[in-house]
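Read the figures in this text as sums done on the coordinates, not as results from a lab. Note that the structure is a prediction, hence the values are computed from the model and not measured. Cβ atoms are built from the backbone, for glycine too; each structure is taken alone.
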Structure 1
Amino acid sequence: MTLHVRRAELGDRATVHALLTAQLVEHHLPADPARIDRGLEAAFRPGSPAWLLVAERDGTPVGVLLANEIVSVEKGGGTLWIEELYVTPQARRTGVARAILDHVLEEARRHDLRALDLEVVRTQAAAIALYRAAGFRKVARDRLTLDL
């Protein structure tokens, strides 16, 4: 079975929308289709800092990643904030998440980025194990948000 990770194209929009919707629903987060559409519109916009990737196994979409390149003085340059990484339930524990993460790490290094940052819900033991195995470390901070 062949696993391929690639940049999402405009023709993947419906697939990416469905994958991101499934992730939000699974995590009991608002999955408003209009918000997801606006997010994807921003991600596909020319010049967008978004990295939008699709993982396919034998041509079937099984994962998605949405990340954003940002500038950090703390890290001394460009970093990548991983916003979403989702693998379909039937494809979990088969190397899909690791393949997506490996692809991102390779591309980030190729783009001379200084760090990758993300957050994980504390109950996601498998995700935490994946990131720890890749070298991520816990940072003692609280995330705050303000919707506009």
Structure 2
Amino acid sequence: MAVLVGDRERDRAAHELQRHYREGRLSLDELAQRLETALRARNGGQLRAALSELPGAGGWPAPEAVREAMRSPGRAVRNAAILAGTALAWLFWSVGMLVAFVAWLAANGPSLGALVVFPLLWVGVTWVLWSSSKRRRSRR
């Protein structure tokens, strides 16, 4: 099933063809023929045909990608919210760990246990936070 295009997409293709003409890639006859094809195009495939063999013609998204983007516009917002929440939780965790580490060092002095346990705990929890965030963002 072909994705229909509107005036905006046809105008964009026409501007792109005119740019290629100005840059010497198209003759006047080729420009006229391709403009006619682009301005009469009803779907993305016809627009791609008008721009075929020109540099940058791959800029038109595949119909499947357009359908996917239109299907769930809220998904990007949801993923951004998950990422922001995870970053905020990580920030609080990191500051809390730093305060606990400094308090431990002040109370007990430097020890091998503290110098190993606190960084390992911080790295471990950071890894769990980000990997779980990645799994949540990849869910549909």
Structure 3
Amino acid sequence: MDLPSPPARTLLTRALRLRCPVCGGGPVVLRWFSLVDSCPSCGLHLDRDEPGYWIGSYTVNLFLTEGVFAVALVAGLALTWPDVPWRLLTGCCLVLTLSFPALAFPFTKLLYLAIDLAFRPPEGHDLFTPHERGMVNKGARELGS
């Protein structure tokens, strides 16, 4: 069973809202640096069962961080030229460059998934049967485990 693939704009919008890019369901973010393995609504596996899949989100994060750094540097130069406070500008850019990847982590993880889904729609092997975590634990207790 394949899921219908929404348009690229919808995939990206849902990813930026930290929802499943395919169905918009969620929540898919457990903690800031921890996402669920698969969407609780549609069952889409967020890593698509490929070794090294995280490299794509790492690359998106790197490109966005470099872009933010470039914008901050050029804006700082433009606003203070010709008397540029080099130490202040360097410090601000350093703090921004070190903190931005952590702030953008869940967004870049889901953005890369959305980009990938725009080019390769989900197939049957990308899906798992969604289940509620609490229901699985409750069922195991009822069986006496």
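What the table below lists for this structure:
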{"read-out": "Structure from which -19000 was derived, helix-only ellipticity at 222 nm (-39500 (n - 2.57) for each DSSP H run of 4 or more, over all residues; to 500), options 1, 2, 3", "value": "3"}
{"read-out": "For 0.9 (distance in nm of label points 7 Å out along Cα→Cβ at positions 55 and 103, calculated) the corresponding structure among 1, 2, 3", "value": "1"}
{"read-out": "Structures 1, 2, 3, by mean projected area of the Cα convex hull in nm²: label with the highest value", "value": "2"}
